[in-house]
Structure 1
Amino acid sequence: MCTVIVHVPHGSGDPVRLLAVRDEDPARTWDPLGAWWPETPDVIGVRDRRAGGAWLAADAAAGRLAVILNRADILTDGEPPRSRGAIVLDAVTGHPLADPPRTHGFNLVELGPEGAAVTMWDGEALRRVRLDPGIHMIAHDDLDDPRTARIAAWREEFGATAPDDERWMEGWLDVLQRTSGVGPVDDRAIVRDNRPFGYPTQSLLVCTASLGGAQGLDVRYGEFDEPGVWNRPALR
């Protein structure tokens with residue numbers, strides 16, 4: 001399952017920072033960060049080729065970014081839910097989320113002019129939480145959930161590397177590199193190989209984003225050389 005780290009600043013003029021690691025089946029093809037949707041030419045994102053939606057998307061003019069993480073739910077695989085990737089595009093183009101969303105479970109992280117928020121859907125209840133200043137992590141359970149081993153293990157360490165300067169990305173990549181020391185199948189791992197647990201997903205790529213301040217929106221993308229194996233990605 002994917003992992004997202006968000007730092008919300010205490011100062012209103014400072015940028016929100018985000019780092020997202022994507023876990024997916026390597027056989028499910030995708031397009032890297034780019035403008036893939038002609039109907040919304042201002043939107044860039046990481047596109048899922050199969051369904052046409054986005055894992056992460058951003059609109060610099062609107063000052064919005066969204067990224068989605070899968071979570072367990074009560075729906076069965078036989079039900080025909082809407083693609084979760086469409087929710088990401090709706091979020092950055094200002095379309096409201098349906099209640100219920102008619103999808104499998106997700107955690108949707110959003111950055112925008114009104115701040116940062118996470119919407120959680122487990123197939124039964126839809127909850128939205130605004131993020132207070134400080135460091136936050138989310139994966140396949142709830143926001144900052146201590147039951148998630150990687151959050152319990154690393155949240156404080158990401159928080160101790162305060163992203164308050166131009167090197168913020170490098171500082172968080174340093175932490176991410178340290179987390180890889182536990183190996184890709186440890187419950188604490190962020191760069192993961194989930195195949196031993198019965199899932200085909202592996203960590204494929206990293207995106208970072210900074211929203212606010214003098215630079216506005218800055219989004220960067222980098223892939224791992226080998227799925228599920230750490231190497232320091234070149235973010236562009």
Structure 2
Amino acid sequence: MPAWQPEEAATDKKNISKGKLSDNLSVKSSEMGYALQYKVYLPAGYEKLSKLPVVYVTDGHEYADDRMGAMVRILDNLIAEHKIKPVIAVFIDPREIANPGNNRRMIELVLNDKFVSFITQELVPDIDKKYKTDPSPQSRGIMGTSLGGLNAAYVGIKASDKISLLGIHSPAFWYRPQIYTLYENSPKLPLKIFMSTGVISDTEEGARRMKSILESKQYTLQYKEVNEGHSWGNWRSLIDDILIYLFPA
């Protein structure tokens with residue numbers, strides 16, 4: 001709308017030290033049977049830092065786009081303001097490298113055990129080898145929107161020993177409702193979870209159902225509902241909330 005202004009956390013601030021976003025990198029996945037592309041964000045002053053937490057971000061090409069998620073700006077601002085620890089972010093791109101019009105998120109993010117194995121058995125070890133990370137699961141997070149939120153919840157169930165911090169935007173649990181049963185039937189896992197939904201034709205019904213399951217098991221949970229729909233306007237304005245909750249300074 002004409003009077004719209006970007007969220008304060010997502011504005012481009014000129015007077016702060018900024019991190020660096022790499023060019024596209026690729027890794028050949030034995031699990032998936034093809035190469036996947038990603039970018040790595042390193043916080044300002046990386047050269048002098050050590051044992052950094054890492055957040056893995058699905059639909060990373062959108063999260064890193066200033067017109068959508070603006071997450072690079074948000075990371076820069078929160079780190080500069082000492083609201084979060086310096087964090088490495090790995091933005092995973094679901095698009096086929098040779099044919100970007102082929103977006104594989106509908107395959108990768110829908111309770112796909114091979115994709116979970118790719119992240120935890122291939123990508124995570126590679127990132128830990130190449131960068132100055134904290135390799136403990138309590139310092140690793142995964143976040144995503146919609147099907148990416150579904151995927152984050154599934155990673156939590158399948159691999160809490162590798163990744164224990166979950167950021168879930170507008171989760172498309174309806175697409176694979178067995179996710180509810182997985183959490184209901186599982187013992188409480190060592191997870192810390194931020195989950196949000198809009199309430200304007202978004203995923204509120206499924207998010208509320210999962211909220212009840214998580215609360216009944218006494219998970220560490222922050223849950224938020226906003227007067228938004230299924231859009232980047234909703235998700236971008238909550239990225240800072242997720243990061244502050246999962247990676248507090």
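Read the figures in this text as sums done on the coordinates, not as results from a lab. Note that the structure is predicted; figures quoted are calculated from it, not measured. Cβ atoms are built from the backbone, for glycine too; each structure is taken alone.
Distance in nm of label points 7 Å out along Cα→Cβ at positions 3 and 35 computed as 3.4: which structure among 1, 2? Display every interim value, and only then the final one.
Working: 1: 3.4; 2: 5.0.
It was calculated from structure 1.
So mean count of other Cβ atoms within 10 Å over residues 19-26, computed for just one structure, reads 21.6; which one of 1, 2 is that?
Details: 1: 21.6; 2: 12.9.
Checking each candidate, the match is 1.
I have 1.4 for distance in nm of label points 7 Å out along Cα→Cβ at positions 155 and 219, calculated from one of the structures 1, 2. Which structure is it? All intermediate terms of the calculation are to be shown ahead of the outcome.
On the way: 1: 2.7; 2: 1.4.
Label of the originating structure: 2.
With Cα extents along the principal axes in Å coming out at 48, 47, 37, pick the structure among 1, 2 it was computed from. Can you show the working numbers first?
Numbers: 1: 46, 41, 31; 2: 48, 47, 37.
Computing Cα extents along the principal axes in Å on every structure in 1, 2 gives 48, 47, 37 only for 2.
Among 1, 2, considering only relative contact order in percent (Cα under 8 Å, 6 or more apart), which has the greatest calculated value? Working shown, then result.
Values: 1: 21; 2: 18.
Structure 1 comes out on top.
Consider the structures 1, 2: one of them gives 3.6 for distance in nm of label points 7 Å out along Cα→Cβ at positions 43 and 107 as calculated from the coordinates. Say which. Provide the component values of the computation, followed by the final result.
Values: 1: 2.3; 2: 3.6.
Label of the source structure: 2.
helix-only ellipticity at 222 nm (-39500 (n - 2.57) for each DSSP H run of 4 or more, over all residues; to 500) was computed and gave -8500; which structure, 1, 2, did it come from? Each step should come with its number before you reach the end.
Values: 1: -4000; 2: -8500.
Structure of origin is 2.
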